[in-house]
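Q: Next up: some structures, all given as structure tokens.
No lab work stands behind these numbers, since they all come straight from the coordinates. Fair warning: this is a prediction, and the values are worked out from it, not measured in the lab. Cβ atoms are built from the backbone, for glycine too; each structure is taken alone.
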Structure 1
Amino acid sequence: MDVHVTRSELRGTARAPPSKSYTHRALLAAGYSDGATVESPLVSADTRATARAVTAFGGSVAPAGDDASTGGAAETGSDLVGTDALAVEGFGGRPAVPDDVIDCANSGTTMRLVTAAAALADGTTVLTGDGSLRSRPQGPLLDALGDLGVRAESTRANGQAPLVVTGPLTGGEVAIPGDVSSQYVTALLMAGAVTDEGVEVELTTDLKSAPYVDITLELLADFGVEATPVDAAGDPLDGAAGAAGFSVPGGQSYEPPGGSYAVPGDFSSISYLLGAGAVAAAPSEAVRIEGARPSAQGDAAIVELVEEMGASVDWDREAGEIAVERADLSGVTVDVGDTPDLLPTIAALGAVADGETRIENCEHVRYKETDRVAAMAEELEKLGAETTEEPDVLTIHGDASNLTGATVDGRHDHRIVMALAVAALAAEGTTTIRGAEHVDVSFPGFFDAMADLGMTVARD
């Protein structure tokens with residue numbers, strides 16, 4: 001699908017979608033349990049992949065109130081769309097050997113978390129995905145599982161899917177790098193809690209994207225599971241930042257209080273609504289965003305960052321509402337080591353701002369659905385932005401940028417599509433974004449929400 005976005009003025013209220021990161025973890029945590037309800041989930045292409053995996057392991061996922069025992073809704077995921085709660089019949093910490101290959105589609109989170117879950121099964125699981133997912137690195141997780149006594153291999157011997165995993169995993173001690181993907185740590189902690197021996201994880205490099213591990217720790221605690229970050233001396237820490245490793249005892253059970261868990265709003269998605277308001281809110285008006293309650297999400301840093309760039313932002317944390325007004329933005333220097341998903345939004349804002357916006361510590365952002373560093377540099381340049389791309393730094397030269405509508409490519413990446421839509425709001429004329437259907441991965445109603453705020457958008 002192509003969308004055509006014309007420079008517009010925005011006003012009104014939009015609601016942030018539920019968090020994709022929390023929904024993935026909640027669905028799998030409910031799968032590890034004897035059964036639980038996931039309230040306010042994000043039902044998207046990625047999270048449906050995790051629902052299918054839970055079903056493949058012997059559980060089921062269905063709209064709450066339906067017969068969850070059939071598992072039929074998760075076969076395609078189509079019947080899950082629009083539901084306010086999902087009833088998950090769990091597999092009690094012991095996944096069955098799947099009857100068929102698990103297709104993770106384009107969801108890297110699904111593949112990594114489910115790879116560790118597959119290691120618990122007493123038999124062999126095969127995992128694959130689409131072309132993009134089959135190019136993403138899985139080697140460190142495979143190596144870690146191998147060190148824990150599991151047979152875990154890439155069929156092409158290149159550390160990429162398709163993957164073959166043969167368990168069962170009983171636990172143990174393992175070392176893994178922290179600077180490739182925090183999802184490796186999350187996968188080991190979630191699976192380690194139901195092993196016989198537990199898992200001790202040592203980080204061989206500094207942990208990037210630490211807030212995503214904090215999300216995992218928060219969710220595990222909400223499901224009654226103990227997992228602890230530790231320093232180099234083995235002493236416990238309050239959060240994942242600066243951790244030298246993690247410890248999760250075995251023999252635990254996933255049991256959320258009252259049998260249910262509520263997913264918070266998604267700050268990665270909020271970043272596009274917030275950015276849109278900062279560049280395109282009507283004079284003397286505000287764009288209001290609901291569903292912005294505080295949580296462990298590192299991407300909440302976008303609120304302070306947009307303020308730093310000069311926008312007027314009022315965040316009522318108790319009500320979970322943000323109001324943002326349009327402003328003349330100024331460039332900033334920002335480290336995205338812990339917030340990689342914000343890079344596309346920051347790059348789009350940098351193309352509108354005066355001065356330079358320098359995005360540092362971003363090499364790991366190249367290993368997402370696409371190389372997001374190169375993608376944003378190249379697509380923003382089509383709109384008239386000036387950029388400089390280095391291996392670990394992306395600089396947008398706002399003073400030398402003059403945005404004009406053009407045809408840009410969403411690169412089959414939901415975050416690239418939405419960030420380009422933000423930039424298009426400030427570009428003269430009309431911008432065509434190709435592949436816009438990929439917003440379904442994390443924010444299926446994005447263009448509907450933007451149209452409700454006043455974006456002039458056409459689709460074909």
Structure 2
Amino acid sequence: MKLTEETFLAQRKEVFFQQPAGAIDLQNAFDWQKSLPASKQFSTVLARAVEKGRVLTQPRGGVVLPEEQIALMKCQVREGQADLLTAITDSATNKGDLSAAQRLVEDSRRLGHSAQEGFPVTAHGVSGCRQVMEGVERPVQLRHRCVDARLLVETALAAGFTSIDGGGISHNLSYAKDVPLAQTLAHWQYCDRLIGEYAAAGILLNRETYGPLTGTLIPPFLSHAVSILEALLAAEQGVKCITLSYGQGGNLTQDVAAIRSLRQLAGEYLSKMGFSDVAVTVSLHQWMGGFPQEEAKAYGVISLGAVTAALGRADKVVTKTPMEAIGIPTPSAYAAGLSCTRQILSMLAEQPMPHSLAIEEESRLIGEETRSIVDCVLQLGNGDVALGAAKGVEQGILDVPFSPSRQSAGRMLPARDNEGCVRIFEPGNLPFSKDILDFHRQKIEERAKAERRAPSFQMVIDDIYAVSNSRLVGRPR
């Protein structure tokens with residue numbers, strides 16, 4: 001349910017209670033956002049690309065010092081032709097440790113260069129972040145791993161970031177261990193309510209869900225269900241521009257089907273819940289699992305991600321670098337991943353994916369699976385999406401594989417089938433029909449027969465390391 005003005009303002013006092021400078025002046029923040037040219041507005045650039053059918057590229061990347069963050073972003077645009085930009089926060093900011101983040105800035109100043117990865121938004125404050133926004137000519141999105149992102153989002157929006165990623169379900173189950181889900185959901189309702197305040201002031205900010213989750217063998221239906229629920233939670237608070245994201249699984253048929261079905265399902269549920277005025281786009285994250293160490297092989301993984309985004313007609317693709325398995329990427333490595341992706345997107349721009357019954361059938365299956373989960377969660381909440389999500393996690397209906405959270409049931413296990421699609425190895429408490437469960441069981445058994453071994457947890461382990469070993473399916477040696 002939408003937070004009342006009274007509840008929102010009470011939370012705002014809590015957020016700024018220990019801040020020496022007091023609460024951010026929202027009118028000043030609104031004025032700053034309105035002063036930004038269209039070229040720096042995420043929602044505007046995204047909408048124009050959708051009209052032209054052009055897939056946008058967006059790198060990751062974050063460093064401590066503003067001048068180095070600007071230099072990184074300029075390199076990504078100059079050498080990599082990035083359409084959109086990202087500032088990823090540091091580990092101290094992700095933990096909400098403002099003192100440690102401030103020390104990180106001080107240490108970096110003494111060293112004369114950034115001491116580690118990540119841009120400490122709250123430590124730099126509004127003025128420091130505006131310095132970065134003024135230094136680049138592309139829209140900038142904030143990416144982070146915060147469970148309580150309220151102060152972070154307040155600061156970023158006031159500084160001129162025009163897109164925020166995350167969510168109360170995904171960021172808890174992907175990054176937290178002991179934080180109650182109800183608490184995280186409440187904090188994210190505040191963040192979305194804040195974005196809704198900007199919308200009410202005529203400022204259309206972009207809000208992206210985090211579909212990749214733990215980034216390890218995530219079945220499309222689970223990623224879709226979490227993204228759709230987070231989109232509904234955001235729309236309830238007044239958010240008008242939502243990007244739903246999906247993490248590449250590796251099988252081209254399944255991934256293209258997933259991108260197509262996500263767009264359709266998101267629109268379906270937003271309309272059904274009364275939010276037909278929300279602009280919906282879809283983002284693909286290139287492979288989020290382990291990468292090969294060899295640079296040439298890493299480019300192969302990046303290239304497959306680019307092909308997937310192009311043929312699936314994603315609206316944007318979040319890129320990787322050839323240094324993923326080696327260490328902290330250099331600015332040139334970020335640019336190289338972008339350039340590789342753009343080359344393939346350009347070559348496939350006029351090549352539609354041929355009609356495929358396999359893609360149609362996979363889309364139908366993903367749709368049926370996703371609806372089973374989302375409908376069950378909505379029923380559990382009796383109209384309250386946040387309550388339903390909390391109950392869904394508690395009952396193992398929203399069960400994220402390999403989650404660090406103690407709240408996650410951890411009973412559902414995925415594995416690949418013989419063609420590399422992510423299927424269900426152990427269903428846990430998924431609310432699926434017998435026909436769907438039988439289908440998944442059959443696909444796992446087909447693979448086991450081809451590999452001349454019994455279905456076992458070893459398949460799951462083998463699949464986790466397969467791509468870093470230059471395969472998609474973890475075959476026995």
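Q: Tell me which of 1, 2 gives 3.3 when you compute distance in nm of label points 7 Å out along Cα→Cβ at positions 127 and 183. Please report the intermediate quantities before stating the final value.
A: Details: 1: 0.8; 2: 3.3.
The read-out comes from structure 2.
Q: Have a look at 1, 2 and say which one yields 49, 26, 25 for Cα extents along the principal axes in Å, for residues 199-318 alone, as calculated.
A: Numbers: 1: 57, 38, 18; 2: 49, 26, 25.
This figure was derived from 2.
Q: Using helix-only ellipticity at 222 nm (-39500 (n - 2.57) for each DSSP H run of 4 or more, over all residues; to 500) as the calculated read-out, with -8500 as its value, let me know the right label among 1, 2.
A: On the way: 1: -8500; 2: -17000.
Source structure for this number: 1.
Q: Right, next: Comparing structures 1, 2 by mean count of other Cβ atoms within 10 Å over residues 143-150, which one has the largest value?
A: Values: 1: 19.8; 2: 22.9.
For this comparison of mean count of other Cβ atoms within 10 Å over residues 143-150, the top structure is 2.
Q: From 1, 2, which structure was mean count of other Cβ atoms within 10 Å over residues 239-246 = 19.9 calculated on? Intermediate results must be reported in sequence, preceding the final value.
A: Values: 1: 19.9; 2: 25.0.
Source structure for this number: 1.
Q: When relative contact order in percent (Cα under 8 Å, 6 or more apart) is calculated, the result is 15; to which of the structures 1, 2 does this value belong? Intermediate values should be presented prior to the final figure.
A: Values: 1: 18; 2: 15.
Going through each structure in turn, the value belongs to 2.
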